[in-house]
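Structures for review follow.
Just so it is clear, none of the values below were taken in a lab; they were calculated from the coordinates. This one's a predicted model, so the numbers in the text were calculated from it and none came from an experiment. Cβ atoms are built from the backbone, for glycine too; each structure is taken alone.
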Structure 1
Amino acid sequence: MKKRKVIIPLLFAVFMANAQQELSLKQCIEYGVEHNMSIKKAKLEIEKNEEKRKEVLSTGLLQINATSSFNDNLVLPTQLLPGAIFGAPAGTFIPVRFGTQYNVNAGATASQLLYNQTLLVGVQASKVAEDLASLGAEKAKEQVIYDISTSYYALQVSNVQKQIIENNAKKVNQLLGVTKVQYENGFAKKTDYSRLLVNQTNLQTELDNLQLGMQYQEGLLKFFMGMPMDSTLVVAKLIEPSVLQSATNQPNISNNIDMRILETQKNLNQLNIKQYYAGYFPVLTATASYNWSNMGNEIHLTGANAKWYNTSAVGVNLTFPIFDGLNRHFKANQAKILQDQLDLDGLYLTESIRLQNLNAYNKLMSNHASVAVQEKNMKLAEEIYSSTQEQYNGGIVSMSELMNVETSLKEAQTNYLRALVQVKIAELELMKASGNIQSIIK
């Protein structure tokens, strides 16, 4: 892990040194896993739960305390003694003051918990809570992988769209040059030339808007990666084909991160129930103490006049809980109800995962087939447009026919891009529902 933390930033620094260096999706995700803020926060949550587990364990270890006190008895307490002791009539009392003006005490006590069922269950619960924090970090990682992947694919598709618009603009510019010559020689109408000018302007506007959108997409990708906004980022132009070998409409529900978190929550709540009932078990504790006392009407802490008296004791304390007003019983009942709720959540989540997986699987299959069809349709539309353009240049077809063909070409291009985006998103959703999204970086 330490090597990885050093190597990844160094590799990325090398990538950034070359503005034209393209980053693969895997490289972007690896960088994001190390720098994304939500993942860093989740890792801190793991560390916090580790310290919490140590805190629980520490309550069962040896506890040592030292105490000291100093009292100046301004008025000594009065005690009443029977007068008969001093020869006074029976039934009378004589007030007598006992004690010294100054009292100094110092001592130490130690206690060791020998048996506490609540603590034993609490240690188990703290370990499960630690596992829950680890699953939370894993979920954060999966979400970051999903977010980076969707942003990466969106930027890739925008690059394809940009290339298509630029190619269309090049065709219009060529056609505009031909039409201008025809118009100047009286072989083309002014309206035809004006329509091409409008079309040229629209394409440039479309390209400008797309570039603004790409800047936003790039910024969003950097945000998910945890990369500074002023860094240079270039994604790969070639969009990887979807992998269908592992696609299935029968998900491994137990591998889904949300289901794993829910099962861990159920385990933790079950331990909470046990912990409430563990409060009815006795608690056994061993104790030891050693104390020193110094008393007198003058303060002499050292020297020949100092009088110190020591005491020591060892013992075992056994505490039996008798009745707590059914407090633990009612808390355990609440936890049992929560367990029933978690069971229902599990059933709901199972069906939700199945539905999500089925929808993603159907979308993937449908859109994967659609990409091939739409790509073929787009190429056919491009051929038709090129042929119609040549016919227009030869005066065989009108400008209206050429513009209709151009509209069909744009529609085919749009359908291809839409299918391309949908197939990649469906692929991500399928991997996420099956708990396999981390396979992207493996």
Structure 2
Amino acid sequence: MPSLSRRSLLSIHAPASLAVLLGAGAAGASRPARVAALLPRSPEGRPAEEVARDESYWFEVQQAFTIDRSIVNFNNGGVSPAPRVVQEALARNLAFSNEAPAYTMWRVLEPQKEAVRQRVARAFGCDAEEIAFTRNASESLQICQLGFDLAAGDEVLCTTQDYPRMVTTFEQRERRDGVRLVQFPIPIPAEDPAEVVRLYTERMTERTRLVLISHMINITGQILPVREVVRAARERGIPTIVDGAHTFAHFPFTRDDLDCDFYASSLHKWLFAPIGTGLLYVRRERIADLWPLMAAKEVQDGDIRKFEEIGTHPCPHYLAIADALTFHQGIGPENKAARLVYLRDRWAKRLRELPAVRLHTSLEPGLACGIATLQIDGVDSAALADHLWQAHRIFTVAIQHPEFEGVRVSPSVYSTLEEVDRFADAVERVARRGLA
């Protein structure tokens, strides 16, 4: 998808509350200077790898965020801050909602969600009637995990590295319905996609009724061969739920690249949409077969909107998804992914040269993107994460998994090279001298 110019972006989505900044008669700096902190210029016509190294461009992107620079936030895999333009859109629509909510929110704003649905569907490469908005990936995934009719003895399949909440959901179905959860490990890192496909397929039996696969493993950033697993399961008549919590707007792909029937993501991660926004895709012919979490009328059986039936909800959050999508497309999905890989490689390739440092994430193209996990031999990973925060105000995530441990690191487009280097310096010092 081509990137938009900064002027086009502003003309489409500049918040009304910024009128004084954008007004022709405003005193002080020129118009470009006044709006530079809202949206970055578009790096049109250059290879993504070149754009990834253009610090003058990424400086403009950094200024679009209102983050606290006394903290180095390297946990954008958990939830990301939204850029100022998204915050402004949310604030504007919240204020309008509160003028007379039963009218302004339900009659005026709620219908506008359909245009957002169309834009997100276009970006994902599907029909708008296949996209539902939820509050997060967990909700979207639970709609799928709990929405299928399963009987005692039926098997559901996932790895030991899938997201704990999703494993808990299947474990509840074990207790409630008598289904059997089958889990298996995959290599760390997994650098042979064919081996991963084999590990899934050899566990698909005549009792398997559902497969869950993470598009990106949340604890390592590992990208899995979703398309091949989906097709292998489909050949056996087994539906596959794709956990894309970390992938939508993280790197470029479409629905057809996955060939999936069910896909879920959180939009407050890599799209930078408001906190509490998620995405559920269900292929049109599969909608009627999937029960919603909250009851919907029979007439809605084939309507994707039945999955949005949660009662009163804050519509402004969903409308601001459009502003986040415009921001994302203005940067360019390829440019964004290349920048995230560039930041990851800057610290990961340096630190992996140290004898005590192990990477649990592959650096091979296509097998990971902006998230990576490291471990220092002989150093407790929780203690390392605590040290990074207490001594350096660098916020990461300690991973404590039965199969491995480490510190997950996830910079974002607003992260600076200086912050990345400070992190690498701090880890190198511990790798050489320990925590003492």
Task: Identity of the structure behind -23000 (criterion: helix-only ellipticity at 222 nm (-39500 (n - 2.57) for each DSSP H run of 4 or more, over all residues; to 500), calculated), options 1, 2 - done: 1
Task: Origin of the value 0.98, where Rg/Rh (Cα atoms, Kirkwood Rh) was derived from one of 1, 2 - done: 2
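Match the computed value 5.1 of distance in nm of label points 7 Å out along Cα→Cβ at positions 208 and 264 to one of the structures 1, 2, and report its label. Don't skip to the answer; put the middle values down first.
Numbers: 1: 5.1; 2: 2.0.
So the calculation was done on 1.
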